[in-house]
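What follows is a group of structures, each given as structure tokens.
No lab work stands behind these numbers, since they all come straight from the coordinates. Because the structure is a prediction, the values reported are computed rather than measured. Cβ atoms are built from the backbone, for glycine too; each structure is taken alone.
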Structure 1
Amino acid sequence: MRFGIATAFASALAATFSLAPPALADDGPTARELLEKCNNGTDSCVFHPKGQPEYYQNTSQQVGSPVFNCTDKPQQMAVGWSDSTAESNSLGLSMSTSFGEVFKVTFKASYGHEWRSEHTESQTTFLEVRPGEVGRVYHGAKMQKVAGTYELHFPDKFHDHYIWYVDMEASGPADEQGGTVTQSTQPMTEQEHQANCG
């Protein structure tokens, strides 16, 4: 029989095995327990991607240190920064194990380019900061997201079943970066002025 944690196959499973009760999370292994068995106790472990990667802009966050203009004239000020972005997934598991390798091999075969586990971007951004103001720089990396389902076949019954499915969605830095860099200036607060301008 075919059982799984994955909900994506629920309707198909119900149609194929209409007499079988649905596998509930409480009835079987966790996603972690199943994926730890991927190519480590299975006859086969395959990731089936669903559709094309979805590209999106990561939420911008402040990078580098703010710059303070304590003079009475506008100043062009430089902010050097470095921002690192790493992969993550809906299961909260590290992808440095065998199931992660299965995902990355399948991703390359399906989409023609490598999956990037991490990316670091470094730049120097110049800001025009008016007297008495503070300047800040923000960066948001370009990301990609892929959803799909692992299909695991066991040589012997594992928690009473030979086949299990696990849904997963993974996010990581896009292969071609076009991240957003923005900047802002605003008057210093009294506390900022005292701390940085004396």
Structure 2
Amino acid sequence: MLSDQAALANLPLFIKLIYREIKPSRGKILVNGKDVAKLKQRQVPFLRRNIGVVFQDFKLLPKLTVYENVAFALEVIEEHPKNIKPRVMEVLDLVKLKHKARALPDELSGGEQQRVSIARSICNRPPVVIADEPTGNLDPETAWTVMDIFERINKRGTTVVMATHNKDIVNKLKRRVIAIEGGHGCPRRTGRGIRL
């Protein structure tokens, strides 16, 4: 997890660097063993196929159903049509939203919209998922539901990189924390867990 209140403005930048929305001016950023700074622009879409992104504001397509929002991520990467429905239903089951497959985003709560965003980010089985303040707009109970989903995703072998300033989440999960201070990542450890 990445956390430091003073550096929150840098978090979107850091995340954009990881999935190469912007190119670093210097240095290296290694994702799955590849330096994203050295990728040619035509290689970037292939990098992004291996990174799921969960945004704080969900970024759901408003005129598509829950099912269609998740399926769209598979259609874009040209997944074989016969594989789409079973995979979409599998990830909707993981986030406990199978029963909402036909709902439109505006018919969902904020927590449900975030869970759709998570389902969309993992539908193509990326080795890395980046979550930008995924609990920032959620009440505490819903935030913990979302964090439980991330824990299950991580236990299945996916690396989850999450930007947050929520100290409760950082302290309770006791995962690796990297604080961004002055543009540099600084690991922080105290006691049994890793925290701010």
Quick check for you: by distance in nm of label points 7 Å out along Cα→Cβ at positions 37 and 173, which of 1, 2 is greatest? 1
For structures 1, 2, which has the highest computed value of relative contact order in percent (Cα under 8 Å, 6 or more apart)? 1
Here helix-only ellipticity at 222 nm (-39500 (n - 2.57) for each DSSP H run of 4 or more, over all residues; to 500) was calculated and came to -11500; which of the structures 1, 2 was it taken from? 2
Matching 50, 16, 14 (semi-axes √(5λ) of the Cα gyration tensor in Å, computed) against labels 1, 2 points to structure 1
